[in-house]
Structure P
């Protein structure tokens, strides 16, 4: 396990301003040329130290710009830029293992901030992208309880909506929901939702979360964990013209942090095969946003032949990423130690909402709930009227941190061997934001501005799609997605031919 980041409840000194260095780039071309002078941004260096990645004095990384970008009270755009830049350095480290050459890395805070609400830059056939299940959904919102505390419901998909309405004893009409919640105390309602395997959370302050058993369990957990599962022989990285060329990633995640993790690996050249069930609901806009660079196939884990096929794919994978509750895949033979036994050298990645230790490790959750329980929502608004941040900062940043952990684990495997478990969660990211402090004035937000220089266009199965290009710039192997986003289940469940 990497060293713990104990942090503090005050604004972090690593977020001091550093002067921008000289940079030339062309972000829209997807072949950015970067010229950087200077060393590693100290905020990035602190994260590299936390994950145990040591790089030489010739490694350079620059972050330019500052928050607020999109009206957050916390410097989440800068935090995302730090995670992205650290991932770029980890990719540069893998490139150096293959070639002996390190690359210069640059991340722009404005683009990183927009990536936390990527639909701002997305267009479909010249118009706005489709809405998600949560948009305008009265079952995905904050409501005041009888004791004047607040609870955030999250009944986005049909089965969650039905379960939430059953607990409340009402329809999906907003007035009925408001009245039903107003008859309950917040803690009792949170407990009732959890007992019925539904999603919802009581709004807490940062101090209340720190005193809660789950907050206490997570207090000293680093932003991303890298845990050695077992010994194995070192496995050199495949040859190729990109840091992760011919590295195989099996992605069993859904909305939104997990797919972001695998998409980030794809931008460095990994072959990503996304697997989901044809029986699970999805949200088209998030598939458009996170399926870049991937093959996408269906497998039904209730079908024995599909389980066998997944096991075969796993024995040929370098990375296995999942976002299920901790015991769900173990019961089917796909837990971390089980895969390390059949595929020595596997990098197993687990992403969830509340963390991988503590009494809530099996509790399902979402971005909005991570913001609500950790105190971000009460700081963005007030304890009397919590408010969500206008971005999915926990989701995307968790994906970026998980990608960093995966890249570092691949480097360890190449140098010393071993199978590794990378763990990240939305609440780990939220607690990082809390340590940075609500230092931004939303009224001073710069806004996204003209995003045309930050995007690319592609003809897809949905139509002409405009979307954000990778946020990380590198001097020799510019990150890029070589496969356009596709609908779920487009491809057969097979690795690409030729590798």
Structure Q
């Protein structure tokens, strides 16, 4: 499936399956905010709207947007999400309540003027009220502009709720370019994490026969290629680099809309990001943005994938691996360090992978061994950890979780157990089945700490289950 532009409108063509984004008009270009009234009139959404913004996005685009809509005969009211003392605005009960209380006079449609949080709040309110919404982006920071799910915070816990996709997305590159550079790099990290998601989906397809949507994978591949081909431009914050990120984010987001799920765009790297956010919320500590944590997490999993590909499955101890997983008490004592008691108790009731029988462990073990060579061949596309480090060095961005506030123990246990955040097959689950996850995580952490000189480098060939020739 290919994409092209017609009057700044992104269109898709081709593909073996009938995929459509006909219900979403996506506009990307420079100085196109002024056309927003025309875009809305084309869709016949009505004349009364509620613009959801915050103080930053009002300065970036909201003030101009409100004025141009009023000049074109729209009745535009504004819901300004309030800044909170010592806290950033969240997609939580307070923000949703503010929007709901602003729905009088009743609008015909909503406008999200912002990026992540503002879009999530608006798409959720759109879903529960039935009001269509328009997204006017202010940063190339996330892949959720076209999403039908809303990551929210409820009772200080990360949850996912149904949401509506927007009818129109307007991404003016002149506005996006003025966003803080860290938001743009967060957008890069959100897309770069798709390497892990793509690898895990292919792995599950080979081992378990999980259905893969080839067109969704094709769009993810295009998004990643667009990104990696323009790293230098992104680092220099050029128009070309910015467009590469936003196109990558939109293509990734479209897969959620066309497939109705996040399999193509999210795996353990997103699981880990969500767990980190939840645990930091519980501790009432600040945390980095979603794209920043996904980008950070991706580096650890790329390094772990390198070790994964070096496993000599013939040297593994099946009996010991099975014993580890069947030791419910020992397993739980470690998993609770990842999830916390409350969330782990919920997962134990809903995630069947946390209650594997000995027969199922052995069945999975056989499937992995029988398909191992095919799995390794399918993973050739993954970038190296060295490539990842070079890119983030170019961006002058940290790759260490501890430097974005994540405690070392939380990092360790999320690397081991984030697979159980969702009932979704991935390479970390495979390493749990094979009984090598602890060793691979410890080696990965040593590699990271070796970069800072805090621990000596361990010769990984000393780990018995690695191929000696690798």
Tell me which of P, Q gives -15500 when you compute helix-only ellipticity at 222 nm (-39500 (n - 2.57) for each DSSP H run of 4 or more, over all residues; to 500). Q
Comparing P, Q, where is mean count of other Cβ atoms within 10 Å over residues 172-179 highest? Q
On distance in nm of label points 7 Å out along Cα→Cβ at positions 308 and 380, which of the structures labelled P, Q is highest? P
Supply the structure label, taken from P, Q, corresponding to distance in nm of label points 7 Å out along Cα→Cβ at positions 100 and 412 with the calculated value 4.3. Q
If relative contact order in percent (Cα under 8 Å, 6 or more apart) is computed and equals 14, the structure in P, Q: Q
Match the computed value 12, 28, 36, 20, 4 of P(r) over Cα pairs in 10 Å bins from 0, in percent, for residues 244-347 alone to one of the structures P, Q, and report its label. Q
Taking Rg/Rh (Cα atoms, Kirkwood Rh) from the coordinates of each of P, Q, which one would give 0.98? Q
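Taken together, the values in this text are just the output of simple stated rules run on the coordinates, not laboratory data. All figures in this text were calculated on a predicted structure; none of them were measured in a lab. Cβ atoms are built from the backbone, for glycine too; each structure is taken alone.
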